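As structure tokens, here come the structures.
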Structure P
Amino acid sequence: MPSKTFEEIYKEIQGKKYNPIYLLQGEEPYYIDKISDLIENTVLDEAEKGFNQSVIYGRDIDKIQLTGLAKGFPMMGNYQVVIVKEAQDFKAFSRGKSSDDEDSSDNGKDNDPFINYLNNPLASTILVFCFKYKLLDKRSKVYKAIEKKGVVFESKKIQESKLAEWIEKYVVSKKFKIAPAAAKLMADYLGNDLSKVVNEVDKLTISLKEGTTIDASHIEVNIGISKDFNIFELQNALSRRDIIKSTQIVNYFRANPKSNPFVLTIYNLFSYFSKIMLYHTLADKSQANVASKLKVNPYFVRDYEMAARNFSINKTAFVISYLRDYDLKSKGLNNSSTNDGDLLRELVFKIMH
């Protein structure tokens, strides 16, 4: 059957519409855990779970054992649930296409009980595979059988350009609001690990009244991201060519290297100045077009307009070149002794002059 989105699968499970097999795979563990937890926590009541629910790890079971477990019938209930966590360690998945072929007889009929089960699953068993950080080989018989009889879901990493928007939507789902600048600040600081982002947002909202609009001050107090000295403010200071503010932020970063790693600063500045370069090349500089092409919230378009006025296309090209050079220096190339804090100070000086 065709693959489904997270929202489709989640809604079906909430509506008690179940599939006999779920392959939850991909680089982003957050959505895999959300679906798996929903099945684990809602399909059976507490009395049924003791008899009819098994949560196992891929490295701890072989395909014969799993087949036997899946073929069991529920006791005093309509379903049994079998969840295989860390399914990427399940040997039957890692053997590959050629190994699958060993299980076929001369007449073309499969002699592997596990494959046979996947081709003919019990309607009373809900078998869930949590296959994290990678994808199952689509050429394998295992994948083809699951795709035909069950649901395949690929959990993709969210693009960093869309992370701030994702944070805004998640905050709204918690019945709060968040200022665009605050969402951008969280996105730049936390990165696109959704489990980490959700954990920080959840901790933040616990201490606030429902309906509150979250701003940079809330984030500083509850998460520990300085509202005045962070990568977002450094970008703003650089775009304004504000030497005093830029120097203050650099000094703060140098004094707090664990909270502001140089490699992350370089990455964010490279992304920022690449957008400034792209802005220079746009013929249509309307707010809607700039927001679309740069993949930013329209709220920030004016910031890029100002940055482009202060950094010509030639100067922006030089800045991008500096960022590449200092990235290499931070990794030890052409740099024998200078620490990350001094590298950052040198880099910002070159950007500003």
Structure Q
Amino acid sequence: MHRIGQFVRFPGGADTIAFMQTMPKSKLIAALVAVTALLALPAAAQASLTYVKGTFSPSVYVANDDGSGAHKVGAGYSPHMSPDGASVAYFHEGPGHAAELKLAPVTGGAGKTLMVGWRDSFYLAFSPNSEVIAALRGSELGKRKLVLITVATGAQKVIATGYFSGFSFSPEGNELVYAKANTEKYPPKSDVYRISAAGGKSVALTKDHKSMNPLWGPTGKIVFVKQLDAKKRKYGPKNELYLMNEQGKQVKRLTHTVVDPLLQGLFPTDWSANGKRILAEFSGQDTSYAVGVNAVTGAQKPIVKKDEMGFVATALSADGKTVLGWEGGFEPGTKHYVATVPFTGGKPKLLVKNATEPDWSL
């Protein structure tokens, strides 16, 4: 499962990957070590939910996936849970208003600053093994650098420069796709590129200068946005979802959406692990609500209802059955809450009151 954040200050993530090792039992001390390790695993595995509380002084929290066992991580926002559920990356304002990318263990303890100059914090992607983070670095204005950060060492590697609109790891984690334009002109003259995580020369998968927000799926498909009808629409193009294979071939239009003049349309958010369902967000001026898309037929349906300030989705469970998100609109207040909803629709299940920007590792 792969995820991309598009709205307000949102997400990235992937499936939970649990690793368990069998320890030798020939000696008592080894047995005790094994028991201690096994007892510690459930707590780390359950601490798979992160979210933000506080409007004017936001802080990041982590909790079990049902909202229980919550504790504060630190001051900041835009949290992203690692695929293994062991750590959370988030935005923190450091000394001199420095834009810091922080990483903290979900079990508690001191976090560390991985990068200064983090920009567009709604864009962040963990590699599937949680060992590498892709993020954007730069000054407040101007071009960004797409950087790969090794979590263990903090080492940074720049793999592209420009004006970005989304990026995503391959299911194996050895490659990325990203969308980039070379100028700030609107609408962006953006294309989708593929590159090795080791660096090197990128390959253009599109050449139409209107493709963006790629999200690499689990079955060799990449879903992405094409901006259409720019010359026909008064305020700008509309978004439609397209599919292509990993070589940029077999391009197929997936959705046909009615988009009002002041709205943009669909952005892909997440894939189900079987590649049959896509979670998307319908966005535009003062509008954002979750939409479920059939990845085969393109059929789409609001997860809760079509509402300007509706249920904002941030992640989809690996089995494709459950959507994570929040309600309460974008205005400050106390009516926000984090909840889950069935992909097929239904009543939201409350997880956390007075909270926004959730992410998880399920």
Structure R
Amino acid sequence: MKKFFFITLFFVSLFGNEKLSAQETIYRLVSYNVENLFDYKNDSLTNDDEFTPQGSRAWNYEKYQKKLGRISKVIAAINDGQPPFAIGLCEIENARVLTDLTKYSPLKAMNYQFVHFDSPDRRGIDTGLLYQRTLFRPFHNEAIAVRFNNYSDLTTRDILYVAGIFCGTDTLHLFVCHFPSRLGGELESESKRCDAAATLKAKTDSISNCSPNAKIIIMGDFNDYPDNKSMSEILQAKLPKEDEIKPNLLYNLTKRLEENPNIGTHKHQAEWGILNQIIVSGALLIDEKGITTTPFSANIFSPDFLLENDEKYLYKKPFRTYVGFKYNNGFSDHLPIYLDLNYTRK
């Protein structure tokens, strides 16, 4: 009864006076760029030297353990102690850090399993997915390689694709993305993110062509804002508008958050922006049974412990692990986002 009471109160506070039936439950999905979660050992196959005890950041066992504890704290807090059913992570080095996070950190009690592939990124940065196997059972995992039209020798992070059965009934298609950075300038690097978006769009289109009512969730750090070309033109992720939603089109649920200039997932100088986003197929917005969501169910998690004073640009900023090469003992330079999903028994 206590669990049901908590869920009911949470839903009412989020969506007004709507009531949950006895057959409905809310599950939370999280997307988080954890800012360079490297282990402290040198990998001869990648350019990870700066994150070693002898490297420029003097990254060692103690700092690594603190970082795992920081991430565990965020995941435990983001749903009031209840484990999110899935967590998409960006900027992780390898499977070892996910093993340490899920088996040898305070997160162990939540019994997460994970999906991960080593990507060809030169620094060894990957994406990964943590999931609760009691709720989500993967049946297909895939690392989707991104190829650049204008940079034939350049490599980047793969797009992680995981398809699975949610609550024993619905098929859910999850994508975890970390698009190429803005290093060298926004316009100079734009084509790389457009190529990544085109790769992602080709895959989601192939899924929708086979199953027009496929339930798709795309999450991650896109290094672009919702109105940038990669997101609005190539991926064609729109702002959901009532009575205009189609099951096989993509809708950006974080775009509406841009209406408030004082919030964001990342802060560049004095300006907040939404680099981390959650996008869904319309089927999740218009279906009445199984797993569904609403246009207002994606939000930024920004408790006080994830922020620190911004002495230069005023107010607050993310409490990050490093500021330049100075160890700051924080969490990440990005704030996590989450999506609440409603499950109604069919």
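Which structure, out of P, Q, R, was mean count of other Cβ atoms within 10 Å over residues 183-190 derived from, given a value of 11.4? Label of the originating structure: R. From which structure (P, Q, R) was helix-only ellipticity at 222 nm (-39500 (n - 2.57) for each DSSP H run of 4 or more, over all residues; to 500) calculated, if the value obtained is -6500? Answer for the origin of the read-out: R.
Kindly point out which one of P, Q, R the value 1.00 was derived from, the read-out being FRET efficiency 1/(1 + (r/R0)^6) of positions 127 and 167 (r between Cβ atoms, R0 = 25 Å, to 0.05).
For FRET efficiency 1/(1 + (r/R0)^6) of positions 127 and 167 (r between Cβ atoms, R0 = 25 Å, to 0.05), the value 1.00 is produced by structure Q.
Computed from the coordinates by the stated procedures, all read-outs in this text should not be read as laboratory data. On a predicted model such as this, the values are computed, not experimentally measured, just so you know. Cβ atoms are built from the backbone, for glycine too; each structure is taken alone.
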